1. Compare percent of Cα pairs over 14 Å apart, for residues 23-110 alone across structures I, II and report the one with the greatest value.
2. Hey, helix-only ellipticity at 222 nm (-39500 (n - 2.57) for each DSSP H run of 4 or more, over all residues; to 500) derived from one of I, II reads -7000; which structure?
3. Comparing relative contact order in percent (Cα under 8 Å, 6 or more apart) across I, II, which structure shows the greatest value?
4. The value 0.7 for distance in nm of label points 7 Å out along Cα→Cβ at positions 175 and 199 was derived from one model only; which of I, II is it?
5. Between I, II, which one scores greatest on distance in nm of label points 7 Å out along Cα→Cβ at positions 247 and 351?
6. Using the calculated result 4.8 for distance in nm of label points 7 Å out along Cα→Cβ at positions 47 and 159, pick out the matching structure from I, II.
7. Say we calculate Cα Rg over 2.2 N^0.38 Å, for residues 119-270 alone for every structure; which of I, II gives the highest result?
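Please treat every number below as a calculation from the coordinates, not as lab data. On a predicted model such as this, the values are computed, not experimentally measured, just so you know. Cβ atoms are built from the backbone, for glycine too; each structure is taken alone.
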Structure I
Amino acid sequence: MIIGIDASRAFLKRRTGIEEYAYQTIKHLRSVVAETDTVVLYVRQEISWENRRIKFVFPEIDFSLPSNWSIRGIWAPRFWTQIALSIEMIRNRPDVLFIPAHTMPIIHPKKTLVTVHGLEYEFCKGSYSFLDRLYMRLSIRFSCFASETVICVSENTKKDVIRLYAVPEDKIHVIYEGYEKQLTDNSQQLTEKQEKPYLLFIGRLEERKNIVRIIEAFDVLKRKYDIPHRLILIGKPGYGYERIAFSILHSPSSIYITEMGYVSEEEKWKLLRGADIFLFPSLYEGFGIPVLEAQSVRVPVVTSDVSSLPEVGGEGAVYVDPESVESIVEGVRMVLSDKEFRDGIIEKATKNVSRFSWSQCAEEITHLFV
């Protein structure tokens, strides 16, 4: 059997949620795909100018590939998936095509699997431009209609896809995402703490992540409860960042807010391990990998009681109303003021993360190839 995988987003140097899913599933599929099968990774070729000649460059892959795996570079100035990958499907059609990032080529084999990560744009319309919403709605609707199998990353996403897009339930398989364990298994690293206490957010700085209310809640915590903490925001700017920047600038607690932008994996884990609370009251998430990452290093999580977050966080998190600043404040205050409550949440979180792994995710995906 020839298995084709869209790897166009998997090997970006600065990966966010969907890119991380593509990277991790490909990485872990190496150990579960049969040696008798052939795997082809379709990647974007880039053009560079070297010694007065045009050169096509492949993305850098930081892990080795089995002998039955190969890379096929495809170049296109625009519409890489819909046109360039479609042409490749005509020339060399695989038996199975796996699309980790929800956008399918127009031409594809009958047995095509597509992963839908969430319908955030349908629930947080003010967090996306009209054109972005239109593109995602059309592309994901088409993927759900044209694919043989739809993989949803949570039961909540499955429910949304059925309700909003009328996708038959028997076509959908829920396969949970995992989280990166490699950097969290060192017990010495787990004890590292920064000198000053802080609350931490990790994610794109955009409207959907509810950053403005995080800042407003932090102001209340500083003013009313005089907490000694800083607020650290990690992530690159996204849609609606201008409003977030304005809120930071005009916050009474602005001198205690640190915006770090995109940081390396090593720095991210160092900051995560040192946080007193991981604050993630997002308005909508298809899954929520950062919740698991925080739980895996025994950092208490305060997150939203909506979308997939209660499903992912289990009993090991404090849930708040993301549209209520007072609720966010109370969630943080409970963790900071009650050590017994905090310790209980951490213990439950440690048990919760054992339900998730990229290895399990990859293995369940392979069951759908046959």
Structure II
Amino acid sequence: MNCVFAKTIYTGQSLNENAFLQIKNDRIAGISKTAQGRLLGKFDVITPAFIDPHSHIGINRSGEPNDQGEVNEKMNTFPVISDVLDSLQMDDCAFRDAIEMGVLYSCIVPGSGNILSGRSAVIRHWAKHSTGALVSRAGIKAALGYNPMSTKDWQGERPSTRMGVIGLLRGQLDEVRQKMETQRRAKGKKKEEIIFSATQAVFKDILEGKETLRIHAHKIDDIAAMLRLVDEFKLRVTVEHAMDVYRPDILGELKKAGIPVVYGPIDSIASKVELKHKNWKNIRHLLNSGVQYGLMTDHPVIPARNLLMQTRWFIRAGLSKQQAIELISRCNAEILGVDRMLGTLRKGRWASFVCWNGDPFDLTRYPVAVFAEGSQVYPF
């Protein structure tokens, strides 16, 4: 048993003052007022490790030319059997920068040039190789709106309008749904003879609710179109980005439908038509709607190391510091489905936490020690 002391411990659910965080192997053993086992250090503040729920870290890499980036596969419109883990390179220097600022995990996703892009992966930033980096899966990346309609010069059948994007996606879903119905009605040998291709098998899992679609959508009407698809095909989805939502109504619809929003990146510029209404003040609609939400960096759009910095806009919009810490720990873990392992400093969760030399929201303060699943990974 080991322990660390802090004047303030943010657990991801509550605050504890002048307490010891107990660690047994790679797990949290509890929080107490007395030391148990070897004391590893005394700190001003401890927070859970931070989790970035939407990132391209390790596939769009620091110090490498843009044409060597691996965010988008341009071979066809639906490369859905692509696996983002297969492009992950753990020598990306951005991982060390993220670890130093307490961001230990990311959900990496393929880009939004394709209507469906491939499998996502929740990863550890300190792993020696991509296989060891994998924590879990978190759905299939999809995209609506401007991004997939801007790829006319890529290979394969490509849309040139928003209705073309939806039409192609609806066509694939409908074709597989009909095949599933034919299989359901078939009997005996005929049932066994109905074979789904690898790509169709992914669509089948989507239609059966076994896979979540992580849907890139910034604008209100792109989200409205997504909701029509959800109603038509009974899909499990999350909305990724939503940065152009400048009126509250559509967020209320997402709340009613139980659809989470992975919000961000806040500090990027309005670089395309999808973002012409982008403003930090839109956060108030997110907070007032009651919709479940998390916060992303979309690294490298915003460097992963700056995940915490983006929470200043949420504090300005009304969140407490405790709620801001929860946003990038517990809230992100819950949306990604890894909250049984990560996101809080509860007993039994992985011992991944950050030790600060003062208030994390003070720009002059910084992490002085970072622990990942029981082992100290910073200082390097």
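1. Comparing I, II by percent of Cα pairs over 14 Å apart, for residues 23-110 alone, the maximum is at II.
2. Value -7000 for helix-only ellipticity at 222 nm (-39500 (n - 2.57) for each DSSP H run of 4 or more, over all residues; to 500) corresponds to II out of I, II.
3. Result for relative contact order in percent (Cα under 8 Å, 6 or more apart) over I, II: largest is II.
4. Structure II accounts for this read-out.
5. That would be structure II.
6. Attributed to the structure labelled I.
7. Largest one: structure I.
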